[in-house]
Structure I
Amino acid sequence: MFHEAIDLKFLRGTRLKVTFSDGSIHEYDMASMFDKYPQFKALTDRQLFISGKLYRYGIVWNDELDIETETIYEDGKEIGVKKDVYHGASAHAVMEARCNADITQKQLAELTGIDQSDISKIERGVANPSVSTLERIAEAVGGKLKISIEM
């Protein structure tokens, strides 16, 4: 399973703070990569370091410097949980279910009657799908919708 990152903050030195779609917040120090991958030492240049761009499953600085968010999730230190990640959690769940069903957004749109652009918005976490929309998506991928409140 891949963990989708939804927010990135650059901290002091070469430390990153990454929020994931499941709500967990992880801190990771890029200095931990310096011995194994000396090219990462370039990130001690603050301007280069803060120029990194977050993509759903990675952070990219340039053609030679990038890291998968999965590494940050697995090897970083969990420092908290964001409570208001509903959009991100549903986005991740929809995308994961669609990928597990091995269908494209276009195919999911055809199966559900939901416009492909709306499915894209749901998967990017910029739309707030209704329960009935999520039920249609779950049914289309052969799953069941499960909503829970954790305390």
Structure II
Amino acid sequence: MNTVELYTTEDCGLCREAKEILLKLQKEYPFHIEEQVLKEDHPKYREYVLAVPVVILNKSGQLSGRIEEQALRTVMKKQFKPSRSILIFKFLEAMGFVTVGAGLFYGVTRNDEWTELYFFLAGIALFAVGRILEKRELKKAQTT
């Protein structure tokens, strides 16, 4: 399981922004957030207090200060490899788009509305199944 450590201080605006970005990215990448509020008795207080928020990905990738979503996304792509099931579900979503496109093309060139409708419905179903299974897998990965 991928882990993101977030070191914050109380009443820190940048820390709230970093947490919001992490929660947003949690919908795309499977990881668990371990938030630690730094106080004077915390072992990492002296090291991180002037650099908050500090984000550490899987004990190796680290960002601190103002956390930009794009920079965090870039580091996550390198650190977090998607599972095989996530890739399969994304493939189903892509096949849904291809099926809808093929149906539209076939319907326009052949002037056959029924076949176009069948392709469209099959494409929507493929996309929906892929999306539902992907969301379920991401949620399962975040809770373990």
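Laboratory data are not the source of any read-out in this text; all were calculated from the coordinates shown. The structure presented is a predicted model; accordingly, all values stated were derived computationally and were not measured. Cβ atoms are built from the backbone, for glycine too; each structure is taken alone.
Quick check on the output: 10.6 is mean projected area of the Cα convex hull in nm², derived from one of I, II. Which one produced it? It was calculated from structure II. Distance in nm of label points 7 Å out along Cα→Cβ at positions 4 and 76 was computed and gave 0.4; which structure, I, II, did it come from? Source structure for this number: II.
Have a look at I, II and say which one yields 20 for relative contact order in percent (Cα under 8 Å, 6 or more apart), as calculated. Can you show the working numbers first?
Working: I: 20; II: 26.
Structure I accounts for this read-out.
Source structure of the calculated read-out (mean count of other Cβ atoms within 10 Å over residues 108-115, 15.6) within I, II: I.
Out of I, II, choose the structure whose coordinates give distance in nm of label points 7 Å out along Cα→Cβ at positions 60 and 92 equal to 3.1 when calculated.
Details: I: 2.2; II: 3.1.
Comparing all candidates, it corresponds to II.
Between structures I, II, the greatest calculated value of distance in nm of label points 7 Å out along Cα→Cβ at positions 44 and 116 is seen in II.
When helix-only ellipticity at 222 nm (-39500 (n - 2.57) for each DSSP H run of 4 or more, over all residues; to 500) is calculated, the result is -20000; to which of the structures I, II does this value belong? It was calculated from structure II.
Taking mean count of other Cβ atoms within 10 Å over residues 52-59 as the measure, the highest value among I, II is held by II.
Each of I, II could give mean count of other Cβ atoms within 10 Å over residues 20-27, but the derived value 14.8 comes from II.
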